[in-house]
1. For distance in nm of label points 7 Å out along Cα→Cβ at positions 17 and 33, which of the structures 1, 2 scores highest?
2. Taking helix-only ellipticity at 222 nm (-39500 (n - 2.57) for each DSSP H run of 4 or more, over all residues; to 500) from the coordinates of each of 1, 2, which one would give -6500?
3. Who wins on mean count of other Cβ atoms within 10 Å over residues 41-48 among 1, 2, i.e. which is largest?
4. Could you figure out which one of 1, 2 the value 0.05 for FRET efficiency 1/(1 + (r/R0)^6) of positions 9 and 49 (r between Cβ atoms, R0 = 30 Å, to 0.05) was computed from?
5. Hey, relative contact order in percent (Cα under 8 Å, 6 or more apart) derived from one of 1, 2 reads 50; which structure?
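Each reported figure results from applying straightforward, stated rules to the coordinates on display, with no laboratory input. This structure is a prediction, so every number in the text was calculated from the model and none was measured. Cβ atoms are built from the backbone, for glycine too; each structure is taken alone.
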Structure 1
Amino acid sequence: MGEDGLVVMAVGYVLLNVVPGVEHDVYLQLKDLDVVADITVLFGDYDLIVKLVADDLSSIAATVVESIRQIPGILDSKTLAGAEF
């Protein structure tokens, strides 16, 4: 819990590059993961951005390494950790 009594959750974002043509398949597999809060298809340097919400950053890291990076069709990922003020 934070100082104000609210539950503090860790937030992370994962930028993904995928094999052309499999964006929808990857999207469907990502949305089944418990910590995935939102997925957006992008145009530009990355193909998808995934918002993850978990109890702590170690849970987010584990999800990226053990689940997201294992999905067939994902070529590259960049994980961004949210910060609190």
Structure 2
Amino acid sequence: MENTNIIYAAMAIGAALAVLPGLGVGIGLGSATRGAVEGIARQPEASSDITRTFILGAALTEVPGLFGVVIALVLLFVNPFGL
């Protein structure tokens, strides 16, 4: 019975650690948005190129955050250890 509690606690800690990449994703997207807005403000004629590049970069930046959320949900609800 004690081993089960330790495993559940480790799963909760692992889920909390798996969500931490979301912090980096938020900081990265904020920085990218700032750069895109500044770029469009400096060169309005290049706004379509800047927007296209920003959307691609934002999509690629979101991937680690989504992986973290999926791993956290698996650890919390799927019960991979069969307990």
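1. Once distance in nm of label points 7 Å out along Cα→Cβ at positions 17 and 33 is tallied for 1, 2, the winner is 2.
2. 1
3. Details: 1: 12.8; 2: 9.9.
Largest one: structure 1.
4. Comparing all candidates, it corresponds to 2.
5. Working: 1: 43; 2: 50.
Only structure 2 yields this read-out.
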